[in-house]
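Take a look at these structures.
Readers should treat all values here as calculations from the given coordinates under stated rules, not as data from a laboratory. Small disclaimer: the values here were computed from a predicted structure and weren't measured. Cβ atoms are built from the backbone, for glycine too; each structure is taken alone.
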Structure 1
């Protein structure tokens, strides 16, 4: 498990998100599959670092910057999805995620919205996820 999986746990636990996007379309990957039906959410890693300190014990502290992209067919749908994603992160800042511990989720600003050549509207939300993982 990692920060991307942690965000997926947050979104799956939030009825505001799952009311808008079925769990099967909340995807951890580096690209949305071409045949994906909208709306959909893509969670991907932007960057990460491990904090290795002297005599750290059995775990390593990890910080990851994660990008959540919401894919929608319309502007109102995109904005509803972004609001739901942000609310889910605010409501569940300390999720319980199998395989990692001491998980914390922070929003880290929005990136520009875009529209693809296929007229799909994409909204972008950055997050910082920190956690401890066994060595």
Structure 2
């Protein structure tokens, strides 16, 4: 399995971000792991880099849906309208503590690769990479 260029983690919980980043680093499957604490930071990161010829869009995005301010669904709504080269190859996942059927059904509105219930584990990471 070749290394990913970049993984983008979007979650408002610093402990969750730290654990998830550590899991990805331990598995050594990505050159870069970008961690953003809210939707605005993630959108700003993507917009800032879109025009950079050396930048490659993250191959995997994991976004929490329950965040203060803008939630993960608002990120997904915005992401779908962004003009990013090769965006269709980005694997997008919701990573949430919610197993609420309303959240799951709302997620079907977006072109997602999966809905993962926290906590993220090595096994879940490997399966999202190998199965998608």
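If relative contact order in percent (Cα under 8 Å, 6 or more apart) is calculated from each of 1, 2, which structure is the one that comes out at 24?
On the way: 1: 27; 2: 24.
Only one of 1, 2 returns 24 for relative contact order in percent (Cα under 8 Å, 6 or more apart), namely 2.
Computing helix-only ellipticity at 222 nm (-39500 (n - 2.57) for each DSSP H run of 4 or more, over all residues; to 500) gives -7000 for which of 1, 2? Before the final figure, lay out the partial values.
Working: 1: -7000; 2: -12000.
This value belongs to structure 1.
Taking 0.6 as the value of distance in nm of label points 7 Å out along Cα→Cβ at positions 96 and 112 derived from one of the structures shown (1, 2), identify that structure.
The structure behind it is 2.
Quick one: percent of Cα pairs over 13 Å apart, for residues 16-63 alone came out at 66 when computed from one of 1, 2, so which one is it?
On the way: 1: 66; 2: 61.
That value comes from structure 1.
Have a look at 1, 2 and say which one yields 1.6 for distance in nm of label points 7 Å out along Cα→Cβ at positions 24 and 48, as calculated.
2
Between structures 1, 2, where is mean projected area of the Cα convex hull in nm² highest? Show your work: numbers first, answer last.
Values: 1: 8.0; 2: 7.5.
Between 1, 2, the highest calculated value is found for 1.
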